[in-house]
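Following this line, the structures themselves.
Rule-based calculations on the coordinates, nothing more; no lab input. Bear in mind the structure is a predicted one, so any value in this text is a computation, not a measurement. Cβ atoms are built from the backbone, for glycine too; each structure is taken alone.
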Structure I
Amino acid sequence: MYYFIVNPASRSGSGKYVWKTIEEILDAEEAEYRVYFTSYRYHATKLAQEITSRKERITLVAVGGDGTVNEILNGIQDFSKVTFAYIPTGSGNDFARSLKLPTDTAAAVQNILHPSYFRRVDLGNAQVNGRNLLFAVSCGCGFDAAICHASFSSSIKKFMNRLHLGKLTYIATGIRQLILSEPAPLSVSLDEKKTLRFRKTIFTAVMNCPVEGGGVRFCPSARPDDGQLNLCIAEGPSKLIIIPLFLLSLIGMHGILPGVHLIRARSAELFCPRSLPFHMDGEPYILKEKTQIRCVPGILSIIAGPSGNRNSSRS
């Protein structure tokens, strides 16, 4: 049985039309399926909880963006009984990009109905203000999280997405946050052993996948199946380091800049004496003082794409 959780608002409202294409293929293939549509934030989490509370083994398919994937993963009750699949319809689609999943809707549906490869991938786990949450792509605090916060409810972003110019909104928001944001002191404890201290941290990205923000390669050596998390920490006396950092990170070469630290660890505790904007897979939160982040190795079984079958097994 295939269970689809669809975010009809994804891709600026075109998610509901993407579902029509999916539905036609499913019916033509005489597939047995059920579909659920989200209508508010965290609805996908509630739906995933209800669906996976049953004892049967299922294929659970996310249709939406990285935020929809995040919500669904945080609702799964028993990962051992779920095979996950993803049809990307968001603006960033970094999870699909990192796992080399098909982005064409028809190809993605056929890959799910007739899978050749399955893959076990890691997820990240973060304790945020008393809540234990999972992430698929990345989490982080500071400058990039502030952009997520500002863009989340932006009516301009929704309009620009309709014109397929959503990334311009992030650029404009980034310029504004560059003016408004202030570096913060940060302590990072790695694997409960080594502690690093930074006086003026501009942002910290903790990544399970190599890219976030629509393909920005903050941690180009990150792999979602290596049992490790990768951190990119940017510090410096001037916030202007953000400009060359973002430009070079598009090609994964920002590690040459002074004040940019690329680190690998199984776990990391972030501590900041003041509240900071925080995000998980682009979903905004507020971090109050500290968070414990760790890798959860191989927890998710996912239908892999033909070109993304690294460390995969055939069905």
Structure II
Amino acid sequence: MTDYYPIIHIQPDWILQPEGMGSKRKYWYQVPEVNESQWLLKHPARQSSGEHWAEKIVAEVAELLGVPHARVELAELQGRVGSITENVVPEHFELIHGNEVLESAVSQQDTGELNFHLSDHTLANIWLALNQVFEVGDATNAKRQFAQYLVLDAVVGNVDRHSENWGVLRGQGGTGFSWSLALSYDHGSSLGRELSDEQRDRRLAGDRVGEYVERGRGGIFWSSADGRGSSPLQLVRLGAGLHPDLLHMAVSAVHSLDNASLCSVVDRVPDDLMTSHARSFAFEMMRYCREHILEAIR
């Protein structure tokens, strides 16, 4: 008997406020009289889309890989199913999104003016920004942690690691500010969640899952001169070649993702939330990505 992921039932009076960032409808909520974090409730953009199960599966894959990540559960509000993500910002901290970090670290390095463009969200500029935020030893650790996020994205085909889908945490202490990289969050744009079952079946039958993976365009550019972001898989290939000291450990963790573990995280999604076609495609996509990520360090 399959041990399905639980579905948390949200009460309307738990809702605190809507979340303004992003294109999808989201709500912050908190269980009254319970000393627990706030959670962000998100519903899929459309009924046929699978952002909710993608969020949950990716969180479970992150757990297998040892990637620091936000807690995610499946949830339901008034008959509509979605996902909930625990707030990644601890009390007395603030989240500074990647675009803000890059604006100050990258845009002002030559001109002294803010002139940040979408294509400036490159891996090289992210490393530069983390170097400027953190002390030397802490910067290396932050970059290695960010490398874990890149590898997670490559395993699941997350194409939404844009500059507002990562950030650093700044806390005010008695001796000044403390800094850390925020947990990885917002992974709903993964695992072919937007495809119809007919599209999935055609790609599976034609051995074209790899083509879908390779053509995906992520939110991080390899060069600011590129017209589009790199696919998450290609970004890891290039990054592992140029920065093996930062990516090697994260890539090595992918050895733990055998077929049985990948099947398990997919199969635990309740049957009424994810079709068998979507399960087959998600598994085959991760299997393909796992194989090709490991080739990056051979």
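Out of I, II, choose the structure whose coordinates give mean count of other Cβ atoms within 10 Å over residues 62-69 equal to 18.0 when calculated. Matching structure: II. Match the computed value 1.00 of FRET efficiency 1/(1 + (r/R0)^6) of positions 214 and 238 (r between Cβ atoms, R0 = 30 Å, to 0.05) to one of the structures I, II, and report its label. Traced to structure II.
One of I, II was used to calculate distance in nm of label points 7 Å out along Cα→Cβ at positions 94 and 230, giving 1.2; which? The read-out comes from structure I.
In this comparison of I, II, the computed figure -12000 for helix-only ellipticity at 222 nm (-39500 (n - 2.57) for each DSSP H run of 4 or more, over all residues; to 500) is attributed to II.
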